[in-house]
Structure 1
């Protein structure tokens, strides 16, 4: 009986490892790469679906992917192929008061990486800050509404950032924010134009 249990546990571990290595292209989920269509809902659905399937990698091929705030899930990696750019929405309302484009709260085992160091996450600070100022002057948002960083992690474990160029966060001086989280960055670059 113990031998059968050991084999069953080993099989489950192998299945879990296989699921986490599985790659899913953005095109499977109707995510558009023209830089014009808001992909926030599609990207979120893709991340959630991959998480439900036991984890894996959401792969962004060449193109520009427009998005507002999305939420990371445990075991779901984000891969940027060469010349794949994730660009933040210029509309402050597309962040729903969240602190970043990619938000991780209580998640584990997530890697955001570029295959050849050419992937970009661009917060488009000028557009977001202009939208923020405009909406604030009209009373549509309050002083408590944050300007989004590119990445935000709270109570997260084993977060890895590799070989991605992080550009123009709307938040002042921060491209990623970590609160009580273990985050490692390897081969990452920042390009902030103010």
Structure 2
């Protein structure tokens, strides 16, 4: 049975720096709340690492957010105007840099070695991971500090005052949060 404090979690957006564990956390949260989960990267990426055209991407996301209950994970600023207004809660995985960076390296190397299929049949490669300025490792290096500065400012904007903001600062807090859904 879901604890009373969590019953109001109808539409939740999970944000955080790349490799913070947004998808894993969002999936666990959605399972505990018995609601649908959508990973925005799945809608964003087409084969050969091509980005879905913006209008198509926004249209697909609008279909998801029109639903009554959901958990969405992703940091797409170009969707914030359609996702955040519909959300009731926002969970920010605000983990330390070394946690994020070590996860980025481990995850990327695991995916290169295993040839794990990602979105739309895409796979990581060593050259893409290390030498492409758009790789996830470089992306973490470029965006980590900016996101930590940007999010608190966004939370204070009048259009976001309706959101219940939940900041989790490490994996232990995140695990306790998920475990707390079953208490009570």
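Rule-based calculations on the coordinates, nothing more; no lab input. In this text the structure is predicted, and so the values were computed from the model without any measurement. Cβ atoms are built from the backbone, for glycine too; each structure is taken alone.
Look at relative contact order in percent (Cα under 8 Å, 6 or more apart) for each of 1, 2: the largest one is in 2. When helix-only ellipticity at 222 nm (-39500 (n - 2.57) for each DSSP H run of 4 or more, over all residues; to 500) is computed for each of 1, 2, which one produces -14500? Among 1, 2, the structure yielding -14500 for helix-only ellipticity at 222 nm (-39500 (n - 2.57) for each DSSP H run of 4 or more, over all residues; to 500) is 2.
Comparing mean projected area of the Cα convex hull in nm² across 1, 2, which is largest?
1
As an exercise: distance in nm of label points 7 Å out along Cα→Cβ at positions 37 and 157, calculated from one structure in 1, 2, equals 3.9. Which structure is it? This figure was derived from 1. Taking percent of Cα pairs over 15 Å apart, for residues 53-100 alone as the criterion, which structure among 1, 2 has the greatest value? Across 1, 2, percent of Cα pairs over 15 Å apart, for residues 53-100 alone peaks for 1.
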